[in-house]
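Next up, some structures in structure tokens.
Values quoted throughout were computed directly from the atomic coordinates according to the rules given, and no laboratory measurement underlies them. All values derive from a computational prediction rather than experimental measurement. Cβ atoms are built from the backbone, for glycine too; each structure is taken alone.
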Structure I
């Protein structure tokens, strides 16, 4: 009885610490930066138009149907806006909450399997504090929510495979159904493919067929996902099928969509940066694959990551956040690899190297300015230098020194040193780097939009695409070349092509001007 109470006490303590880490990484400064274009602006504007039109079925962007993603993320953003008002915090809150559930699912999965609270805590903390997850869980887009459902689906699939429990099977189909409502077929493709490869290698393909074609599971999945798809098809007809399934799903894999292309090596630098400050643990996993492979669950996790990495490397459209769909198994494998790491003290070299590079960022910006003649890029680079100022080197070097000092604390275990390093890293992102990026890239768009709203300007958007402008101005815009007498939102790069522009607003390369008649 005493042992049970101690275990519960330890679980409670670790969950409390995890809650603090989640707050620092996901919620601290959630609404401080303006919405980032294109994605955050597009998702948020679609939600704003949903609220304004009271059409809760079809999403619109600038008055045109938006078939990019299914409806669930917009509904969640709508609820948050209704509760807390229209703000960056409200639009981003669903992602932060989804990230919280995602982290909790990792903790519960590892703890249930390994009966190891510390390993479960480390796996969840690594996930919460890694660079790409820290960013994606604060973004007003669908990816944190999708990753949450993917994790629950695949955890439940493995649980059902090992135990045969119906509850795990139903949980897997339900989570996949909600994933289908979040981002479409990819929520089904990844679990089905990963489980198929796993079952094939385990020589248990019958189990795959029995699981995937479970009548009750399929019925549950259809009850969750199908109604919206049927209603949307009834409302929009074939344009929905062509726009959503063909354009935004099939074509994304077959071709380079919206210029987002890359070589087969595209995701190697992505993962090196995206896992910061824990990139070193990736190599620990790779160097210890032989020790990890004999465990069946580890094989499942390795297949999960490898499938995602290869699948999206072969895809015509490549975006950095696609790889996050395979990060969940990596964090678990990293937590399991740490105890067998021969040189855990070297793991900190990766974030220290990145911080050293960031410390010299103003110097690199100055060099970049001498290699470009693009007026807009020059304005951005000059703005970056102004925003970083003299404090930049001090902030980066202080962060570097603090992380180095953590490594010389003898009472901290290797795992706790990694977590402390991650917390310092997350604070740097949330308190310093993210606000600077917001001020440089998006504050001009927000300020121009608020001025347009106050003055009731009718705007033409030319040679730029900033959906966040629509959110802040509460209006639609026309996207075309401006005519005499009209007010245009563009960049300084385009000013020479305009006839007698009177500047109404200008900052960091973003310009709002009126063409004189």
Structure II
């Protein structure tokens, strides 16, 4: 049934609709795919090793200290794994819960600012947008960080309006927890956005009073400092160099781990990440001069603008960095929904994407001659075989559903938008993500389970798949294979080893024994 909304609907009904959307987008398919490498595999393996070692201070990956991120997400994943066991749902559950809280925070903030109808639209856009739906089911730190960023920024906005000390303390607490989740970025975004807003509004004195509010600083220190101090005491300068210099300063100054891109990197990220609401985003940006007439909108757009510019200038670029600026966009987008004169245009871009995805089998086959890499060729062959005619049928059926939803004249525009988002989300989560997971990650999982069953001690060579460690529940050596070793590698490299005994081979992933 279409999701119908009314201007004066009961907020309880709106919350029930939001709960349905959250259930479909964040929870229903938590275990539908294997863990994705590199990030999900790395976070999950570090949590598994924490479970085994009972060292709850320092995270380790394959036996070596991992200074990529602070501790909070690992503690939450550890709690989940202790309750549910070592599986995909357990590792991803903290992110899904954090994303649900994120959506609810957005709902109640917008409800207080305007009404429950606009609150449902804004939170529905968040829950059903492609990139948020993906990050909400990822066993990494970003969903939790986004939740805490939203809480801190909403609290700051509340403080600007009514000078609530409770709101200000809430902001400091959220920033402290964010600093325990992903480090300095949880401080930089609120600090920079509020400074720019205060300069624009001529309220710098209030900004200084807010930033140097001693009870808030004390609360932040109580929350964030103990782990940092204990970690430094435990690891010394290795922690300072690994966490602060490499994984924070170097991420901005240089391209870390090959994640580079031009100044225009985040334009296509926005276009795809906001699907199926990208056209609504364009319509919102078209109305920027009018939207900037209110202080709240100015704050929201400065929030998004700072994130967009800051990460565009960063040397290291990753798609999920842009999500830090999505929350304000969803609020502003919801405000112009009822002003749209041609709402059927909103389905054009997702329709084009679905047409492209319907052609996946053909495109994969045609792309084969473009690559010399045997591993990539294996992936393309697997994608063409596993998608097949089913991919075309499912994609075009989803496209037809999106078009049909635009036809009933009595259906409100907000109901059309949310129902369109729901169908698109179901397609992505229930069909496309499992397909991609089957091609990319299922071979890693199966090879790891075989290694676990047979008790193999594995050497990982010319590939990096930390999810293998999770599923095999063992560590690996990373070195040149020697005679008698069981090696995990890809078809691109296996020929160099003169292997005669293949233990497992699928989609370009190979587990083999090097002969004596």
Computing distance in nm of label points 7 Å out along Cα→Cβ at positions 51 and 371 gives 3.2 for which of I, II?
-> II
Working back from 4.1 (distance in nm of label points 7 Å out along Cα→Cβ at positions 107 and 459, computed), options I, II, answer is structure I
